[in-house]
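Below, each structure is written out as structure tokens.
The numbers here are math on the coordinates, done by the rules we state, and not lab data. Just so it is clear, the model here is predicted, and its values are computed rather than measured. Cβ atoms are built from the backbone, for glycine too; each structure is taken alone.
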Structure P
Amino acid sequence: MTADAILPRILVSPASPDGTRGFVRAGTMAVPCALGRTGVSQWKREGDGATPAGSFTLRAVLYRADRVPRPWTHLPVTAIHEDSGWCDDPNDRAYNRPVRLPFAAGHERLWRDDHLYDLVVVIDYNLSPVRRGAGSAIFLHIATKEFAPTAGCVAVSRETMFRLLPHLGPQTTIEIG
């Protein structure tokens, strides 16, 4: 990858027998990733633990300013705050949208004690239009050291995330499957 060249696509392929681990291929890079605890699915549903299969664009980058510097990328960048959340309640009108905490409906806290959401790329899955119950909060984020399965996201090492971010833009697609 040349400096600041925007990647047209990132390919994500399952590689373990249970589908919870795989590889991300981006330009000349091929690196391990963690996938959903139930693998990859064409029929993603809220709470099923699957990473959705398909081709999606990337929306934005979220980051913890108290832990990492503002990342360089061609995507919009927003800092996560202590009151940052993401609605995962299919019955709420804010479903699959960022919300401010406290928030009465079901939600995921973005300001986490672990480092998984220090850098987050929002994947344009079920965002426009939103289909209730089709899954929410699908991100590319930092993996655990063991590459433990995710709740439905794609997770890579912190080093990989910093290598990828300068090459991601609104036209970059992530192809999962």
Structure Q
Amino acid sequence: MKVTPTSIPDVLVIEPKVFGDSRGFFLESFNQKAFDDAIGQHLDFVQDNHSRSSKGVLRGLHYQIQQPQGKLVRVARGAAFDVAVDIRKSSPTFGQWVGVELSEDNHKQLWVPVGFAHAFLVLSASADFMYKTTDYYAPVHERAIAWNDPVLNIQWPDVGGSPALSAKDSAAAAFQSAEVFS
């Protein structure tokens, strides 16, 4: 697999080797040893999630202030713009974001470590989004930051109108008032 650091070095783009021929393709979507080597530590994943969303759906910016989750994310069908925002107050990249297109065609994955808010915007007619997490979902600890916060100034791709949001995401906190990691 190929591992490429982003402009925030802790967030990594992971590209598995894809073996294709006239019948289709094969790829190893996860290998514990290779992943541990790539991030320089051992982490256990405890939960796998799968969501399907329509074009223009934006989910996030989500994180858990307690029981924080590292996430290894990918798109199995369709395409999405995936974003990680550093919300570790002591980090030199605090308040910075990275965005990567993940798709069924490029097979890229994004490693979003603990201490980051995460979101994605569906670019295709629909997308199946897969993610492995290092801790269990804990709704009582979940927080959200507004996707369009002017301080963060995330440059979302144009999907032909305003994104479709959940009620929770519509009411998300401004970055400057959000609970963050120390």
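Structures compared: P, Q; top value of distance in nm of label points 7 Å out along Cα→Cβ at positions 42 and 122, i.e. the largest, recorded for Q. Between structures P, Q, the greatest calculated value of mean count of other Cβ atoms within 10 Å over residues 82-89 is seen in Q. Comparing mean count of other Cβ atoms within 10 Å over residues 58-65 across structures P, Q, the highest figure is found for Q.
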